[in-house]
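Here, each number is a calculation from the coordinates, and none is a lab measurement. Every value quoted in this text rests on a predicted model; they were computed, and no experiment measured them. Cβ atoms are built from the backbone, for glycine too; each structure is taken alone.
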Structure P
Amino acid sequence: MLGARRWLPLLLIPAGLVVYAGSLDHPFIFDDETEIVSNERVHDLTPLSNALSSQRPVTDLTFAINYANHNLNPAGFRAVNVAIHILAALFLYGIVRRTLLAARLRPVLGAASPWIALSVAVIWLLHPLQTQSVTYIVQRAESLMGLFYLITIYSVLRGAESKAALGWYVAAVLACALGMGSKAVMVTAPIMVLIYDRAFLSQSWSDAVRRRTGLYIGLAATWLIPLATGVVRGVLSPRESLPTVGFGVRELTPAVYAMTEPGVILHYIKLALWPVNLCLDYGWQPVHNLSQATMPIVVVGILLLLTLWAVVWRPIAGFLGAWFFLILAPTSSFIPLADPIFEHRMYLPLAALVTLAVVAVYGVLIDVMRSDERAPAARHYVAAILLVVTCGTLGYLTIRRNHDYRSSEVMWADVLAKRPNNPRAHLAVGVGHYDADRVPEAEKAFRRAIELDPKYGEAYFNLGNTLMKKGWVGDAVLAYRAGIATGYYSAADYYNLGNALRRMEKFPEAVDAYSLATWVDPNHAESYLHIGNVYMENGFFRDALKYYESAIEAKPDYALAYLNMGAVFMEQSRYLDAIEAFEKALELKPDYEIACNNLEQAWAGLTGTPAPQPDPVP
């Protein structure tokens, strides 16, 4: 029997595979497109500095490794996410079991430790609230950070039990460092380790620090990583353009965010207990009036005060509350985030609620069946039935939720069904219509998004693109300018405005728009190219060449820039220069038919052979 218990955690592996196997072939969605599909930084492992130059270097490095092995096959990315989640559940099992076997809890819960640990780990593993951290690929940052967080705690626990403590403590510091490079929520880990140490391993706070001074110095040193990666600067600087986190987030002050988050926290608790109506994007509105947040603030405030009291005076009882509130603190306190709520933020905090529920149910079973001589056997049967029913229900809900990820269209339809006034959902639905060439439906969706949020710059730009597709160029210009007026713009938005103005033959204004695109992004090669095209079309060949050179400097493999440069040389009868430019274009793009034709015409011009004019500039 004792030997069989050693194999209990292995049950977590098939359990995780069963509920997530059906989601492996689902496509990239939402931020997967920008952070993986279009993110060239993770498309090459060499040099490593490409992937490591972000605020989440460890996460991006794993994406780069995925890309190197699977290109843009989402199944490979999702398989890694599932593996991370199962591995995290195994470490959670180890932490719970060994904690219950510690001297302070062994007399009460030690005998049941494997079964309690298995119950906690499998419920946490199968809970549908975890799908956003697993099935939504880009949220690997959360699950990977969670894995390293659990490894850190586990290593400290093992070090305290071991005669070879140094090795375990070094492992804890390394895991903490990797977690810091995965997601900045890891900044809470050193504090959480200290609380765990005081609750289960040491006699007092000073005793914990004195016995493991080197460990805490090492853990504290890992706080330098968010500083080095720019996370701290991003949080503190209000000057960062279009920030999504920190004190520069538009229209969200720390006070407003602090009033909003108690309601979010209560919603998280509700989803943990009753995980239905999960939503990818809530469009949660900030609370600007204190009277609207009074009840959530009171409830969460009481829970938080009880947790603080327990951490100081009853550390064992306070540990789970500290785990819940402390890990949520970076995203659910007073530091503004553009999105007040995302389900993936509950990845680790959920473990506290699950552990509390499992231990509470176990306690109730003991109390209810204490007087029955058949209590031990009956208790085991009842506990087993409850666990099977719970896991079956959660597993079914998780499989069903994973089904929503089978396409962007299905997911955003689900979001709109649950949050019909979410402007970002209307935008996403509109993008789907636009990509499918359903122009009227796309226009309707973008206009609805603007109606819900008149300052939604991205919706204006997408509306402009849709109007351009309809041929309504003047209306598209108005939409682009309205988007720019909101302050939410990119180089591509100025570039699109320039294209519209060029079609209207408003050449000076088009050049101004393209120039602003290069101001936003000095490496926006397409804008340099189109400024050159405007100058060429109007006979200013010297200026055109200058901007084509700038386009090539920004994008050395830009075959089109070489093609157009060659066309300018042809206009100036500089045939040798034209030949060199066209040959370079063909070197970069061997099947470039226009370049091949123009090269033939350049040779004809050089030799005096009559030949047609080169093809016009694209």
Structure Q
Amino acid sequence: MPLDYSSPAGPDIQIAYRWYPASAGSAQGTVVPVEGGPGYPSIESVQYGSGGGEAGYATMYGPLLKHFNMLVVDNRGTGESAPLKCAALQGFQGPTGTSAFQQTVGACAEALDHRYRYPNGSWVHASDLFTSALAAEDMAGVIQALGVGRVDLYGDSYGSFFAQVFADRHPRLLRSLILDSTYPTVDLDPWYRSSVESMPGNFQAVCERAPPCAKAEHEQVWSRIGQLAQRLRTGSLSGVVPGAGGKRERVSMDAVGLVDLVNDAAEDGQVYRALDAAARALLEEGQAAPLLRLYAQRLAVDEAYFGLAVREYSVELYFAVGCLDYPQLFDMSASPAQRAAELQAAQAGLPASTFSPFTTAEWLAQDENTEAYTGCLDWPAPTIATPPMAGTPPLLPASLPVLVLGGELDDWTPPREVPKVLAELGGHARFVELANSTHVVGEGDTSCGSTLVQRFVQDPEGLDTMDVSCAGAVAAIHAVGSYPGSLGAETPISQAPGDNASTAALQMAAAGVQTAGDAIARFQAIEAKHDTGLYGGSVTAAHGGRLLTLAHDRLLPGVAVSGTVSLAPASGPEQGEAVVAQVTVTAAGQKPLRLAATWTGALATVVGSQAGLAVTGTVPAP
């Protein structure tokens, strides 16, 4: 395809695609999924392991691929399509809300402007030419070259932004459109204030729906996060905890780190699950380990952009799109010095409470791959850039079926923004919000999301009457109640009638269940074959995380748990996993407790014994 569509005689670039024909022979149509980021290649997301299971577009479409072809195209600058790979940016180390990072971004863009030449020998201003509009032209060219007719386009996160651009420019190539975790393409707020405005309600809802958290937290969760922010302003927190690779490492965090942590809850249910309890452990008990472990986990799981191979993610492409397709807080045609002055003026004019409990400076210093507030300050001024949208709202023909999906707990592309998206889009659109779900509900991430995608593609005209009942049945996140500092602080299980177990035995039983649940959560987050307990011991994973072996795993100081935890798919697709934990719990001054705990939904059943005495009852599932 032409690098510069306005100059077809200029250099070409190669656009990579993969074609998966319908497995049952004659095809009813062709589905086309598009990845997000921007920066992620779509081909890499066709199939991959996730949390001990399989995810990706092949999983999302599932049995539909018997009768539908699947076409997957890497957008220009990603994967195998003329990838943008500036080593200094791809391997950047250190905080990104800094002048050093801004200058690195700018230097990479300047190098890109000296990568390609026109036939007359002049340099192509290629920093303008890796945006959504041109990627849409590439995809249209592939679809037309293959002669597949009208396609069913799906986009998640940035992929949904791209899908809107494509639909605006090539509506005749579409049979239907799915936007998963989407946001406006017109009048997008450069401050992204809807994200922080969604956070208090979402964190509160998660805690209130989990009985252990609701019982333990006596304040508003967002107020607790404000207290934690204030504590971190008095001095950064540091300690040695299990890292994302399973080994113990030194970790430090400050208030900006907390900004990143709350931001990443948008896509990471583990943050919602653990942050409130970790904050209370620090503020009330002086225990830093739960919070630091969560932060270390988040660094590698949610923000592992730097150090990846370009075939997995291109940092430079993220900025090539973000700097020109998204609105900035300064005029991109101005000089870097003038842009900095405009940013400072915009910041000064913002109410101080806009990002409360964080300051505006703390908020703007967040990871630039989440929101590029300052990362574009040194990007070259555009000269031939093509704006994303060719038309004006409504963008789509009224007859085009459009399914919009979103997660209730998604702060990056919050449901409160969807009415604006629908007003801009036009088309025949319907929004479905999945309860208790985070950013991106398709791509095989949720069973309900996959079901809705399959139903819609099978019959787009039935959008209005499509069964979406699974969206309200997604199980609540099991938010942690507390991280006790000792066995005596553990909430005991509810004892079965007629039992005479001691309080300490009931507390040991609860500790055994919580430790087993923690081991599951850790594997689902980091997928490490060997992990270290919060306060010692180890967890070894086998069979893709379906079997976890605990060896003196200590979630509570002084309480060791050994045994196995096995997982199997639950009978209901939205119930998650059926868990069986068979463990022995030991603690100083106490006889060993052997127990079996099982759970699928909200309650775990415990059957055990200590020195011949029955220890049975129930406890909220971890």
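Where does the value 54, 36, 25 come from, among P, Q, when Cα extents along the principal axes in Å, for residues 10-209 alone is the thing being computed?
The structure behind it is P.
Computing mean count of other Cβ atoms within 10 Å over residues 410-417 gives 22.8 for which of P, Q? Please list the in-between numbers first.
On the way: P: 19.0; Q: 22.8.
Of the structures listed, the value fits Q.
If relative contact order in percent (Cα under 8 Å, 6 or more apart) computes to 16, which of P, Q did it come from?
Working: P: 10; Q: 16.
Only one of P, Q returns 16 for relative contact order in percent (Cα under 8 Å, 6 or more apart), namely Q.
Taking 13.2 as the value of mean count of other Cβ atoms within 10 Å over residues 42-49 derived from one of the structures shown (P, Q), identify that structure.
P
Have a look at P, Q and say which one yields -10000 for helix-only ellipticity at 222 nm (-39500 (n - 2.57) for each DSSP H run of 4 or more, over all residues; to 500), as calculated.
Numbers: P: -21500; Q: -10000.
Structure Q accounts for this read-out.
Identify which of structures P, Q gives the largest calculated value of volume of the Cα convex hull per residue in Å³. Please list the in-between numbers first.
Numbers: P: 176; Q: 145.
With respect to volume of the Cα convex hull per residue in Å³, the highest-scoring structure among P, Q is P.
Supply the structure label, taken from P, Q, corresponding to distance in nm of label points 7 Å out along Cα→Cβ at positions 98 and 346 with the calculated value 2.3. Write down the numbers at each step before the final one.
Values: P: 2.9; Q: 2.3.
Clearly, the read-out refers to Q.
Starting from the value 25.0: which structure in P, Q was mean count of other Cβ atoms within 10 Å over residues 290-297 calculated from? Before the final figure, lay out the partial values.
Values: P: 13.9; Q: 25.0.
Source structure for this number: Q.
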